[in-house]
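These are the structures, in structure tokens.
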Structure 1
Amino acid sequence: MKIAVLTKAIPKVKSLKIDSSETWIDDSDVQYVMNEHDTYALEEAILTKEKLNNNSEVIAITMGPKNRSNQIMQEALAKGADSGIIIENDNKITDPLAFAKIFAEQIKDQKFDLIMCGLASYDLGSGQTSVLIGELLGMTTATFAIGTEIGENYIKVKKELESGYSQWIKMSLPASISIQSGLNNPRYTSIKNVMNAKNKKVIIKKVEQEVVTMQGFTKFFVPQNEKQTEFIEGNVDVISDKIISIFKEDLKLIK
């Protein structure tokens, strides 16, 4: 079985600084790390390979600027991926569909049986990548996976529902699945595995097609916390009407 794991580099910051365009953060002095949700997807892929105990392989895939992508790729390989694909791209893409189209175009020739990725990235949080890529590649799709069982030409996925409920669904392969955090315990990397990662095969691809975006940020800003106290005076009827007006007009809590 050929399993792909999509990984993404996200900024590790405690306080955000907005760049001059006001459409993204100033990342000139920002450390990038692997998206936490993707670490669970990577671990689930490796566990699936170990359960199959055959010639299955796990291929890590990441997209972004060269230096940033190399860092994330080496981490994925050290954690247990067999090989990797880096899609070099310097464009800041915030449109999930444009992002998915690039991925689908670059990996369609690989004929993956299973694609796994984190539920969402911590920087954009759209949670659409796995579904869009699955649709573009003609795969079955599932999200919010909190359990997986692989079979012959199918996979069972335990999906997280509302109010603590869950359900098992059976899907044909190939499939694209997003993994919920907490599904497993991602393994730590040893010094030996870090060194071995340098010898694993990594394919470098470049984005050559035109990137067409249909949505994006018009303005990026840090919300300002404001506290305001308003005293309402008058009789009971006046106060009641004023409170109802605030709920309707200002807070939008009632219609």
Structure 2
Amino acid sequence: MSENQINDWNHFLEISKRFKDAEKIFRGQSDASWRLRPSLTRVFKDHGIGRKGAIEIEKSLLKTFQETNTDAFIAKLEHTNRILWWTVMQHFGAPTRLLDWSTDINVALYFAVCDRFDSDGALFCFDDGHLNFIRHTRPNAKWADIDLQLENSISGKEYEASIYAFTNEIPIERKSNQQGCFTVTTELTEDVEGIHDEIADRLVFDGVHGSEGHNLVIKYTIDSSLKAPLLGKLMDLGITGQYLFPGLDGLGRMTTDLLNTIVSETVRAE
């Protein structure tokens, strides 16, 4: 993973232009010190739960969610489709091994700057397009078959670490506005950037890249002093809490965003 800095709004626009039409996905985190760690993985790492125990807990959570669900539409989903059910669970706030991303860099920036104004934020870019290209040019590589590796990892069989990004067509307005997508990995108890780096190193070993390798993830740090100004610029573009979270909850978020930008402007003017 390579690391860079966003200097100001114009610099962000340059970065955004560079990635336009590229097959990349983005994620914003309001604290730059946080790892790329799914919610379920965070619990397991915080409590020192190993892989075998983690998989059994994950299975139990999925079964409970499926059996106690009362939504008629959700109930029609195929019970054996784990990833689809994980997506539903993630949307409704249940802990899963999935990590949220967006195909819209502006949305990702919003989540990097919308709160924790005393901490630096971070914007992550994942080169999903390049990984997919390599996957298709190396179809015989074990890691390229994510479905098989995921199934093997859950069932206790031999597997290779793998990761891929996907979107899901469940008709949810919030997900649509956020241009949401997800990454899923075989490693339930490991941070996502570690899987990126492991696969990147393997690509070098397989001769796909030269000795310099290839960074699948770029991290852009955002100084805490830039958060409110960048948030204001996003609001001018219509990227607000109300847009990303339709309903009264989003209206509350937008009001908070407005307060933070006004306070920042007032402090700078004094």
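The numbers here are math on the coordinates, done by the rules we state, and not lab data. These figures come from a predicted structure and were not determined experimentally. Cβ atoms are built from the backbone, for glycine too; each structure is taken alone.
Points worth noting:
- Entry that produces 29 once relative contact order in percent (Cα under 8 Å, 6 or more apart) is calculated, selected from 1, 2: 2
- Computing distance in nm of label points 7 Å out along Cα→Cβ at positions 157 and 221 across structures 1, 2 gives 3.8 for structure 1.
- Which entry (1, 2) yields the derived value -14500 for helix-only ellipticity at 222 nm (-39500 (n - 2.57) for each DSSP H run of 4 or more, over all residues; to 500): 2
- Read-out distance in nm of label points 7 Å out along Cα→Cβ at positions 53 and 69, computed value 2.9, structure in 1, 2: 2
- With respect to Rg/Rh (Cα atoms, Kirkwood Rh), the largest value across structures 1, 2 is given by 1.
- Test item: distance in nm of label points 7 Å out along Cα→Cβ at positions 5 and 181 calculated as 3.0, pick one of 1, 2: 2
- Source structure (of 1, 2) for distance in nm of label points 7 Å out along Cα→Cβ at positions 133 and 237, computed value 2.4: 2
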